[in-house]
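A.B. asks: Scrolling down, you'll hit the structures one after another.
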Structure I
Amino acid sequence: MTTIYVHNNNQSQAVVCSDGSQGVMRISNIDVAPRYSFKFYSHAHLGFWLDKEQFHNGKSLIVKGVLENERFKIQFID
């Protein structure tokens, strides 16, 4: 399982993972129904998105890909 470290400040930001890889979390539709989209540099991991109800500290998820599935955990940091 790969942990994604995220600042809980409702802003788009660079993210770092427990395996040392990096990416970006972008927030769209922040005033209506926030969507948190995750993309990773060098295709290190599969990209995915979460809605407001799914985005919380400790959230574990499985992202299904064509060749493999990946497990992630969201961890809020200060």
Structure II
Amino acid sequence: MNYKEALEHKNESLKNADESVLKQYHLVIAPANTDDSKKYIDDFLKNPEKFDDESCKKYSSDGHFEVMSFKKEEEE
């Protein structure tokens, strides 16, 4: 999907998600390309606060995106 579609999908997912899920999982827009997505997620996990929804655009080589969720790191 393109960025606009991915943003709409993410916003819909956030609206419907249970609060406990949102506390435990990151919900991000990431490049659909596997190599691009891996690089994006690796960089995101180093410092999630520096990323916003549009950050994914500079990682995408083809302009296709997906919404994904993954478990947040446990804070020690």
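A.B. asks: From I, II, which structure was helix-only ellipticity at 222 nm (-39500 (n - 2.57) for each DSSP H run of 4 or more, over all residues; to 500) = -13000 calculated on? Each step should come with its number before you reach the end.
C.D. replies: Values: I: 0; II: -13000.
Clearly, the read-out refers to II.
A.B. asks: Among the shown structures I, II, from which was the value 46 of relative contact order in percent (Cα under 8 Å, 6 or more apart) calculated?
C.D. replies: Values: I: 30; II: 46.
Checking each candidate, the match is II.
A.B. asks: Okay, next question. Just checking, which of I, II has the largest value of FRET efficiency 1/(1 + (r/R0)^6) of positions 24 and 64 (r between Cβ atoms, R0 = 30 Å, to 0.05)?
C.D. replies: I
A.B. asks: Between I, II, which one scores greatest on mean count of other Cβ atoms within 10 Å over residues 16-23?
C.D. replies: Going through I, II one by one, mean count of other Cβ atoms within 10 Å over residues 16-23 peaks for structure I.
Values quoted throughout were computed directly from the atomic coordinates according to the rules given, and no laboratory measurement underlies them. Note that the structure is predicted; figures quoted are calculated from it, not measured. Cβ atoms are built from the backbone, for glycine too; each structure is taken alone.
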